[in-house]
Structure 1
Amino acid sequence: MASTYLLYVTIFGVIGVAYLWLRDARIFYRTGDQTYRKAAYMGVLFTAFASMGIYFAYQQAEFIGLGIVLIALYLQGKVERNKLFGPDATATDRLLGTVPVKTSRGSAPKGEKNK
């Protein structure tokens, strides 16, 4: 089967959906914020849904595959999340999901002593 460039665009879109899912999971792991927990769980479903777009794109239905990936990206953006990034956060911080680590059970962050 001959594939067009749209198959590769679809694959790149699925990689983007999976990246956003893993970023939400990382933020939940670091902060324990329940809104990011829900977003990470929903990200599993959206990534699986977007992966179905690769199948359609490979079967010469590129526009259906791209549509599925775009729907998954749209739905992933609609999941409610708390605003953890301050006004001084850079684009790199948002891209990588860099947030302050929530300390657990009275332990101090690195470099500080418990009082």
Structure 2
Amino acid sequence: MILQTKNGKTYFVNVKISNTEQKENKNDIAAVEKLFMAYSANQNYNLIYACFGIIFQGIRIKFDADYLKVFSPQFLPIYVNPRNDKIQAFYQHKPIVRKRKDFLSLLVKNSKSIVLQKQ
């Protein structure tokens, strides 16, 4: 995770990569408990994901200059994998604008986590 500051506001940036030559699948984005705790504990917590595309060429790996997806988990379509309690999403998605409290409520509602259910 990388910490960035801009105009007095702090952003946490998590970098991911994706093989752009394969069919796009839902990917694990983050553990629900971890997101819930971070967003609940700090009202100024801002998380951004930057997903870079890669292409495998034999034993070489090349960055796909045309592929960059940037998003915040707060604005993801929420799907929580019941097997591992992680938010899953396509890197390419239409954002859903929602308030922090609405995001936290969705995490609690969709999580199977014992810790979140006690909140």
Structures 1, 2, by Kirkwood radius over Cα pairs in Å, for residues 42-89 alone: label with the highest value: 2
helix-only ellipticity at 222 nm (-39500 (n - 2.57) for each DSSP H run of 4 or more, over all residues; to 500) from the coordinates reads -5500; which among 1, 2: 2
Structure (1, 2) behind the derived value 130 of volume of the Cα convex hull per residue in Å³: 2
Given 29 for relative contact order in percent (Cα under 8 Å, 6 or more apart), calculated: source structure among 1, 2: 1
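Laboratory data are not the source of any read-out in this text; all were calculated from the coordinates shown. The structure displayed is predicted, hence computed values, not measured ones.
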